[in-house]
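Asker: Listed next: structures, encoded as structure tokens.
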Structure I
Amino acid sequence: MRKRIGCLHAHHSNCAYIEQALANYYVEFTHVVGPVLGNQGTSLEQIRPHVKFLAESKVDAILITCTNYIALLQGEELQVEVPIIKLDEPYFEQICRIERPQIITFTNPETVQGTMNRLYAYAEEQGTKMDVDVRVIDGTFELIMQGRKVEYDDAIEKALMEVIMKEHAVLSVAQLSMVDATKRIEERIATVVLNPLEPLIDMIIERVGLEKIVR
């Protein structure tokens, strides 16, 4: 049976990540791209109508891929009956299982505080202690917002390769827009850069009950 997922993104480039990852499953998508948030304290009202719209669109689940949106919605009573899947929750679960020192990277500095606050709260709930260093790859997020994705991926790949060559820590990216660059690195060298997409897809398949297409 084909399922329907409503996706709320902060940038249109995230649509393709989800669709490609679930291309072999019976699923349809309704994508909504919301505002780019700056002042986190005044933008919550801009997000609620998008969530309400998706909830009323006869979807089986709502997926929120923007970590900034997720942080703003934390603790909010949205009053929707549709299950909400958040990009960073399966990522947090993956991160909290790691006992070695790790480096978490971002390109958008606006997402750091909200994401890390949620991560530390999640770790505390799990009784987990982490050795985490946060890095922002400066001057890159503007590229993706300008539609310059090739340059964006190149800049991320270069920055992450420098970290890999200099430091011995588990490396991950916290934003969906960074995933393509990690795949390029994994193709170049024998290493793994953790990302939020892979555990997210596993969670979506399980929670929504997606069936694989038999070809």
Structure II
Amino acid sequence: MKILFTKNIDQLIISKELGEDISVDCVEVIKTKPIIISPFDLKNYSLIFTSVNGVAAFFKNRFKPNEDFTAKNYNKIYCVGEKTKRALRKNGFGTFKVLKNAEMLSQFIIGNCQHEKFLHFCGNLAINVLDNDLPLQNIKYKKITIYNTEETNPLIPEKYHAAVFFSPSGVRSFAKQNSLKDMKLFSIGETTSGELRNYTQERIFTSEENTLTSIFELIRNEMGGKF
């Protein structure tokens, strides 16, 4: 049994979650690098983070949110995914609202936050859900590109029983030179699954949460059947 993870995962974690009988290779299919920009005043803005990389680049650039809810002009922080939430907490900040994916966040903002102004700190390849949806509802929204994602497009000659994907850009990078045929396809979240559907008609197994715990549980459940 051989599985390909399209990002580096600690082998001890993989062994603990999946056991010793499965052969796992990890290949990074994208690279990310923070963009250095001059921090500016965040006054009167709500902040959006949709990735751990966005959080890391934000604080690397020494932005200083005001999260004191008793003060005037504090910053509400919205994020996608528990990993992003944990990254914010590691930097000393909580979140006003956490949603599973960008589509759910967009709908929440449209339904509840019509009068707020939003800054979305993200990568150059961030999906366009928010900037497609929010301006149509006359919600003030602006992307701040704070890190670059490079699709490395590796050629992977090894054959695998399954492959695991973690982002739309990772899917595109892998699919550039490799086939998705005759593998079980695992995806961390519906956004990544949506990108996979552009390249294959194979069944895609999507984790309920955008977390490693959820994707490992999904793989274990599928391995209990005919793998």
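Asker: One of I, II was used to calculate helix-only ellipticity at 222 nm (-39500 (n - 2.57) for each DSSP H run of 4 or more, over all residues; to 500), giving -8500; which?
Answerer: Answer by label: II.
Asker: Out of I, II, choose the structure whose coordinates give distance in nm of label points 7 Å out along Cα→Cβ at positions 22 and 198 equal to 2.0 when calculated.
Answerer: Details: I: 2.0; II: 2.8.
It was calculated from structure I.
Asker: Additional query: One of I, II was used to compute semi-axes √(5λ) of the Cα gyration tensor in Å, for residues 54-173 alone, and the result was 27, 21, 11. Which label is that?
Answerer: Details: I: 27, 21, 11; II: 30, 18, 14.
The structure behind it is I.
Asker: Let me ask you something else. A value of 11.2 was computed for Kirkwood radius over Cα pairs in Å, for residues 134-181 alone; which of I, II is the source structure? Please report the intermediate quantities before stating the final value.
Answerer: On the way: I: 11.2; II: 13.6.
It traces back to I.
Asker: Now, a different point. For mean count of other Cβ atoms within 10 Å over residues 110-117, which of the structures I, II scores highest?
Answerer: Largest one: structure I.
Asker: Assign the value 13.7, calculated as Kirkwood radius over Cα pairs in Å, for residues 30-125 alone, to the correct structure from I, II.
Answerer: On the way: I: 14.6; II: 13.7.
This figure was derived from II.
A short reminder: the numbers here are calculations on the coordinates, not readings from a lab. Just so it is clear, the structure is predicted and the values come from calculations on it, not from any experiment. Cβ atoms are built from the backbone, for glycine too; each structure is taken alone.
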